[in-house]
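Every number in this text was worked out from the coordinates using simple rules, so none of it is lab data. All figures in this text were calculated on a predicted structure; none of them were measured in a lab. Cβ atoms are built from the backbone, for glycine too; each structure is taken alone.
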Structure P
């Protein structure tokens, strides 16, 4: 389990763009499970369907991508430095099944598929109350900052 301070050590993102509140499971080289508590005071709700606020799908994908970054760093037993980061370089097979709204607990699960040199591929699934809300294959690459 990683708390918010440990997440800060693995990701360069900060409010309002840090999209993981806690990591509940992490098996380096295999999978990671974490979550984002979606609250009404998120800055994107003021402009994204303000009369019926929903979390933008691209931010759900970004939350999954942040989870892949943590899993990659934990797998190689490193933390980000000023010289190296994992960047999102590809999203395939993205699907959105239902909206995510304020009050939801967005569960994020990523599974390592493979890596070739410094490019990593993952399956990502986001769920709310046991129902899949989004899924995608994500690729991240280790690059000099």
Structure Q
């Protein structure tokens, strides 16, 4: 089955390439485009799914559970369930990468909720952020 990146399936800096529903729960796949100097995901863990990141272009700084490392085109980071990870673009140039969750995780729900919070200008309390993350199997980690 050929899945195409559909028009309108863009959430924040992410293009939804395949949802868990699209793949029968096998995986979900997103393209993440980061402008130069863009933040990203602070260190966190997921309990119920693994993630992998493959840099397509530019340079991305990835947290691999022990340190922040610079990754370039073709570099790949595998994060098992409960593995601490994060990413950001420390360079001045744009970068892009693929993010795959296995089994498929409905990350588009998380991205949509996050986009709504950011676009509304609403400020969440620390407890509200924790609850938002918990709804999407994400626990933030302080380094």
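For relative contact order in percent (Cα under 8 Å, 6 or more apart), which of P, Q scores largest?
Q
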Structure (P, Q) behind the derived value 0.70 of FRET efficiency 1/(1 + (r/R0)^6) of positions 57 and 129 (r between Cβ atoms, R0 = 35 Å, to 0.05): Q
When distance in nm of label points 7 Å out along Cα→Cβ at positions 81 and 97 is calculated for structures P, Q, the one with the largest value is P
